[in-house]
Each structure stands twice: as C-alpha cells, then as structure tokens.
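These are the structures, in structure tokens.
What follows is calculated from the coordinates using simple rules that are stated; it is not laboratory data. Quick caveat, the model's predicted, so the values are computed rather than measured. Cβ atoms are built from the backbone, for glycine too; each structure is taken alone.
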Structure P
Amino acid sequence: MKTALPESKFLYQRILSERQKAFVEEILYEINTNTKTYSTNLIWEVDKEIGGIGGYSMPCDPKRNPFPGGEYRELFRPLQYARSEIEVSNVHMSSRYVVSYSGLHLEAVVRLVLAKYKFIGNLRYYNSTLGKATNALRNLDEIPVVLIEGLFSFVKIYNKSKHEVNHDEDRERLFMPSDAIVGYLAARIMGYKLLRTIGHDSTKLIYELDNSEFYF
C-alpha cells in the first residue's frame, strides 16, 4: 500500500475489514510479483464474500452483457468493465479505468438510494454526480457516518481518474494497482451496504463465480 494515493489508503483503513486488508496484501503481492501473468482468483473470491452482484459474478468478456438494459445495467455493468480491466487488460496499465468504472457503480447506487428515500425528488437526483449525490446522502440519518466518509474519499479519486494527469515526478503513474484493487473492493463494499439499506433485490440472492474465459 506504500504506492497508493492518500484517498486509497483512507479507504483501505476505514472501509475494508482486517480480513479483507490481509487479502489485499496477498493480491498486491501476486500482481506485483507476476506483473504480466498474475492470478486474479483471490480478487474474485474476496469480491464474492462481499455479497450481492459484483464483477466476480459476470463474464470478464465485456461483450457478453448479462444486463442489456434497465436498472441492473446502470448499477452493475460498470463492475463488469472493472473486472475486464483487471483480468483481460493489465491492471498495471489500467488502474485508472478500474477506479473510474468503480466510481460509475457507486454513482448509480447513490442516485438510486436517494431516489428511494426521497422519491418525490427522483428526477432531481437522476443525473447527479457522485459528489453532489453524496452531499445529499449525508443528510439522511439512515446512512452510517463511516459510509459517508468513505464516499467522500472515493469522490476524490474518482474525480482524479476522470480529469487529472500525473504531475508527481516520484510516481511512475498517478494510479497504481493498489489504487485499483482497493478502489474496486471499497466501491463494492459501500455499494452493497447502501443497496441493503433500501432492501434492493440484488442483495437478497446468492450469485455464483463466473469462470468463463475471454476469447479474442
């Protein structure tokens, strides 16, 4: 975690459990030791333990779309893209995109939660950015403070993934694999917990690990 951005370190410390932190260290060791041939198995095992729908339960090939339309597509399609960036692309080069897709998932989740709690304002929050939606969400007493803090931290790296370039001469890239893995898992954890607050159908079922391969 030494190479992670400050916001990623915050998410690592505040959002992940001790068990998940230990797994992240194993995952990063694997990724950084076998830079071109790393195994992703542990990532998706941890992802599955979180619950709900995650990249683990969708094909790594983004051409195979399990959710062609509707609410589920908006919520979970970004996680499939994040999985593809980790598993098909090389996360050393695609960490920025993993964070960006994870942010798209959270953005959709927070909008949905706002729509459910403030159903009269459904259209008002439909196009809200993650930052604006999180500002509105923190006014709801039902949402734990730790989740709000985590969301605000994620907003910072999400915005960086969309807009910022690396100006730090001591960093080879702005985003590193540690940012990608922690960002993805933190987004999954927070997204799942938020969806549970509204009793979303996706949190009530058990999903299997998708082991299908990518074919060029």
Structure Q
Amino acid sequence: MGTVAITKWRPLIIPHIPEGSWPSIEWAVREAAVEFCEQTHLWTYDLDRLDVVEDTQDYTLTVPSAQYAELEIVDNVKYKQNGQDDDQFVTLDPLSVNQADLEDSGSWIFLTSPTPSHFWVDNEDQELHLWRIPTVDSDEGLLVKTVLKPNDSCATLPDFLYNEHRRCIANGALSKLFGMKAMPWYDPVLSTEKMQLFNDGYNQAKWKKINGGTKRAAQVRMREFI
C-alpha cells in the first residue's frame, strides 16, 4: 500500500477556505481521515507473525512506525501448531472478558491447553491475550490482522483514502473547518451540510466492505462463546 501527502487534498479545500489557513486545513483533513477509518475499518494491516511461547498468555502488538498509524481494533487472529504449513492456520474466536467473568468463578483465565482457542485485546496497552494459555511453543504461529487509523502526527495517509474516498474525506474536513466558531469562515449551515455528505460517504464505504462490493447479501456464521 502506497501513501499520499495530506497536501493532495489542498485543491478540494482551498476553494472554500483561505489558503493561508493551511495548518487548520491539514488538521481537519487528518481528523476526517481518522474518523473515516474509525467508522469504516477499511484500513487493514497484517502485523509481523508472532511466536507463541509456552505458558505465555500476553503478546504485545506493534504497529511499524513507518505506517504513521495506531491500532484501532484487531480484526482477526489465526493460529497454527508448530511446524504446520500455512494452510493449517485456524481462526481464533474473540472472547468477552466481562461475559466470561459473569459466567465463571474467575478461574477461567488461568486455564491451559496445548493450543489456544480464543483471544481478547487490551487496547490500552495494545496487548493480545490468548485463551486458553498455550502450553506448547509455535514459531511464527500467530497471524494478527489489525484495523489501523492515522496517528496525530502523520503528514501522509494511505493512498486508497485519496484514490477512492478523497471527496468524502474532504467533506469531513470542510465540516470541521466550517464548524470553527473562532474563524472568519465559520458557517454552521455549511458545516451541517458537509457533515451529512461525510456521513453518507463513509456509510456507503462501510456497506461496500460488509457486502464485499457485490449485490449478494453477506452471510455471517455465529460462533459459540466458550
């Protein structure tokens, strides 16, 4: 995946906002891109494979600094036993810690097994937790697909945001700019209009991801909790 500079949005914004206000424009485009990624979960990224370590439940998730991004959510986790071919990866089920605590005496978290079956994520420390705790090593045994969003210092964005969604993000940025009460271009009516266009745009993008870009309805298979 390539990148584009936030300055690429300049021609879509400058006709509406004075060019001398570029710091505000850059901020607004970045914030709109963050919100777009939070709403749509379109920016997915496969982390480097992780080694599963015997009797270890917690694994740190690290987004490469070159992505200028931060973790939004973990999309899915796949596991294979040590030495197996890649076609033997199986998808682990997500686990709700709150639900598990309600349904169990509290000892569930310490249960072990040669292979894990579930996972949960602590977004505060960006750690992945396996359950049951694996008692056998597996070199490069974990595949973690994440959903990312731009971080607060990025000057570039993934190129798909510009190539496919630049007008949607421009509408989001303009909504934020027109909503700045202290600025001479403040216009609450235009801010609301642009926000509606932004909402419509990311909802369409979200739906396209859900149905896979086809007319066929997506089918979802429900999984058991534990």
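Computing helix-only ellipticity at 222 nm (-39500 (n - 2.57) for each DSSP H run of 4 or more, over all residues; to 500) gives -10500 for which of P, Q? Corresponding structure: Q.
Taking distance in nm of label points 7 Å out along Cα→Cβ at positions 42 and 82 from the coordinates of each of P, Q, which one would give 1.9? Source structure: P. Calculated for structures P, Q, Rg/Rh (Cα atoms, Kirkwood Rh), for residues 74-129 alone is largest in P. Each of P, Q could give Rg and Dmax of the Cα atoms in Å, but the derived value 16.4, 52 comes from P. A value of -0.43, -0.56 for log10 I(q)/I(0) by the Debye sum over Cα atoms at q = 0.12, 0.14 Å⁻¹, for residues 114-193 alone, calculated from one of P, Q, originates in structure P.
To test your reading of the models, identify which of P, Q gives 5.4 for distance in nm of label points 7 Å out along Cα→Cβ at positions 90 and 178 when calculated. Considering all the candidates, the number was obtained from Q.
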